[in-house]
Each structure stands twice: as C-alpha cells, then as structure tokens.
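Read-outs throughout are calculated quantities, based only on the coordinates presented, and are distinct from any laboratory measurement. On a predicted model such as this, the values are computed, not experimentally measured, just so you know. Cβ atoms are built from the backbone, for glycine too; each structure is taken alone.
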Structure I
Amino acid sequence: MLSLNQISWAAPGGGRILQGIDLVVPDQKLVVITGPNGGGKTTLAKLIAGLEKPDSGQILLDGQNITDFDITQRAKAGISYAFQQPVRFKGLTVADLLELAAGRKLSEHAACDYLIRVGLCAREYIHREVNATLSGGEIKRIELATVLARHTRLTIFDEPEAGIDLWSFHNLIGVFKEMQEDLKGSMIIISHQERILSIADEIIVIADGKVSAHGPAAGMLPQLLNEESGCEQCPKKEIVYCGGGRDE
C-alpha cells in the first residue's frame, strides 16, 4: 500500500504546485489520476517515483518511509515509472532492455513472450535497437513490455496515451486490462482518457495542487463526464479533461 501524508512541493523559483496531499493507493487496485492540466498530476507521479523530493510530508510504501529515497532506492523498493516519452537507448537492443528490466538472463522465448503480450511481432523487434527508428507507439509498447518483465509492487504510467496512434491506444487498453487482472501490487495511471478511466478501480482528481475528489470509478466517472460534457474543445465522452492549458 502506498500512503502520501501532507505532501507539498513548490517549483524552484516558482509557485506551489502541490499543497498538503493526503492519499492512499491500496493493493490490487488500478488507480487513475486525472484533472486539469497544471493541477499537479505529473509532479505527484514524479514525487512518488523519486524524480523529485517533497518540500514537506511523508511517502510510505508498505509502511516504510521512503520520502528520502532516491530513484534507484525506490526502484529497489519496488516502484516502476513509465515516462510520457520513453527513453531511447542507442546501441541497446530490445532483448537487452528486457533483461535489464527483469534483472536476470531471459531466454529468447521468455523475452518474446513479453513482446507478444503488448502486441508486437517478437521476431521483428527482439534484436532491434531501442533508438529513433522506432515509432512512438512501438517505443511505448516496448516500455510496457519492460514493465511486465519487471513486475514491481507499484507501477506508475504518466499519460501512456501520449504520442501514439489509435490502434496502439486500443492495444494499450488491452495490456492494462491484462495487468489489472494479474495485479500483485498497485498501478497508477495519469490520464485524461475516458477509455483508461473506465477500466480504473478508483479515480483521483487533482486540481490546483489538491485532491478535489477521490472514489470508486463506478461513481466518479459519470460525474466527471457530466461536468465536462459542455466543453466545446473536446469531443463529448472522448476525454474527461481538456489537454490544453499550461504544462505541469
């Protein structure tokens, strides 16, 4: 279980982004964090992963205080973080990356199985370099395969739909459903997309640096869709919050 107690953070030389966040992410749950751009969602994800440290408050994983852990220590404690734009590694093959994620030597059959589960033809990708020749959808699915190989206590995805085509997005939903069914820990997804929100166990809304709403998806989603149905910039029921606005 992940617990955040009175977490606050201000950007260097800027204003306060998060203000006294109290949050519990239970085990065996897929939790989607949503809300307007600039509200602090990505900042919160980075604080949990250890990319940033809070100015105040505590972060607990299974009762252990990990507030002062760096990103490497958090990874060893069982936290994985998938970026909006996955990192590319020139000279490193997909097979190499999967073995690094798994922390052990993988047979070609095992490595290919992870790729098949994310909708990639294993023969075409297993020996390819993780470089600029891969499309946004391809690199996103390879990153998903590494997450499956690592299988950590807590996995965080920051807007996984960013930069991928519609076919890849549909496939992404399928992978998340599969992960949800076999969840041994917890999963957090930062997203605006209704399709992702609809498979959540719980939804958390972050706005103006605070938790403005939190509850089971079955009760939260209709309310959120109703609130946003009048937005002229977004197709009705396409996304819950507009993608426009300032970055976080």
Structure II
Amino acid sequence: MLAKEYLVLICLLSFTTLSLAQTGDEPQKLKVLSFNIHHGSNTDNSFDLERIAGIINDLEVDLVALQEIDIRTLRSHKRDILKELATLTGMKAYFAKAMDFDDGEYGVGILSKKLFFNAENISLPGNPGNEPRTAAKVSVPLAMKDSLIFMSTHLDYKEDNSERLLQVKKLNSLITQGQPMILAGDLNAEPGSPEITFLLNKWTAADTSPSPAPTYPSGKPDKKIDYILFYPKERWKILDTRVVNDSIASDHNAFFSVLELR
C-alpha cells in the first residue's frame, strides 16, 4: 500500500512540475507606453497630472517610458512630477536625471507595475554646452524565469542630426545578445531618417506601417517622433499599436503598443 501511495505522489509531483514549466513557457503579454509629458504641464497651461495618469490607468499599462520629467523645478511649482504619477498609477518609478534645471532636476523616467532591478542612468553622447541626454535602463523580472531590459530615452531635437546619430549608436551598443529588450521614447527623428534607419539595423519598430501615424504636436499631429522598439525580433509579436490622441494632456500624443514575448 505504501509503495502504491508513493507512486501516486510521484505522479502528482511530476504533473505539477510539468504544469508549472508549461505555465512559465507561455508567451507573456506586455502593454507598453511612450509618453513625453511636457514636464507635467498640459497644453492649457494647467498641471493636471490626473489627466496624464488617467491615460496610463485606462490602458492598464505595464511599462511606461516618460520623457521631459521635472523634479521640484520652479516652472513645475516645485512638484515631484514622477513621484505624483507613481502614486496616481500605483506603479514603481525610476528617474534618470539629465541635468540640474530651474532650481530642480530634469530628465527621463520609467513607471513599472512590477518591481525592477539594476536601474541605471546612462549618459548619451553630446557636444559640451548642449542639453545633456540620457537613457533610463531597468531590468524587469518575467514569469518565464527571464528578465526584460526596458529603456526610456529622449534624443537631441536640433535640425542638425549629428548628435542624434552619436546617441543612437550608443543605444545600439547597449543591446545584450539574445536578451529581450524594449527601447521607448521621444527620438526627435522621423521614419526613414538616418537615425531611425540606424536603430532599425538592430531593433524592430512596434509600428510597422509604411506611413506610421504621427504623434506630434498633439493638437494637429504631423510628425512621428515617438517610438517603441524591441529586440530580438524573433521573440516578439505585435498584438496592437496605436497613437493615443489627447490634445490637452501634453504637447505630444502618447504611443501605445501591446507586445507578446515568446
């Protein structure tokens, strides 16, 4: 009798282990948003952070790449914009300072539903005297016993693209072979530009249309400059991608994608 019970126990354990393994290997769906929030100032000159948070909450986003974040600057009324958004969304936050500004700090950030680790602030190349640029980089644990590298960035805006080209080269150099990664942000470059073409040598864009929908300016958008990119191509499937039109929340429309990691 004991031997029979032992055999049943072994079978149950084997079935449980197999079930857990199968669950861990299932594709994971991630909702991702890139949003330049114009230092928290809405286009009607208010600071209605509930409106910005509402976009994130309504979409039930897992990971948000934020650009133009003010931390206790005078122009933002000494408010910690990222901390307030984290509270309003119930998400974890990471701020990567690009520079001191207006008696406070200015840079890019990340919001995540999950706890993350290995948070880094990576300086991007630029000429002395120009606005410093940076990338926020974190590792996010996944159910499939893997981890995802998620990055938020904001590239140089000038018509001369020489600094942007240096910055995209740096971003490409951050790729870890075989590691699932998402890069999102305001890249200040349109599809087909040398900068985006260079990035797409390594990354894949979440918007695969020959004429992607524009994201800027939010009132009457005519330029696509906000992106979500992923790597490696063969591990990702695009389930949805769209521009979130809101002419008040920011001078940029947010860009949203639902991605499946296989």
For mean count of other Cβ atoms within 10 Å over residues 40-47, which of I, II scores largest? I
As an exercise: helix-only ellipticity at 222 nm (-39500 (n - 2.57) for each DSSP H run of 4 or more, over all residues; to 500), calculated from one structure in I, II, equals -10000. Which structure is it? I
Suppose you compute distance in nm of label points 7 Å out along Cα→Cβ at positions 160 and 176 for every structure in I, II: which one lands on 3.6? II
Using FRET efficiency 1/(1 + (r/R0)^6) of positions 72 and 112 (r between Cβ atoms, R0 = 30 Å, to 0.05) as the calculated read-out, with 0.85 as its value, let me know the right label among I, II. II
Across I, II, Cα Rg over 2.2 N^0.38 Å reaches its greatest value in structure II
Structure from which 26.8 was derived, mean count of other Cβ atoms within 10 Å over residues 64-71, options I, II: II
Using the calculated result 29 for relative contact order in percent (Cα under 8 Å, 6 or more apart), pick out the matching structure from I, II. I
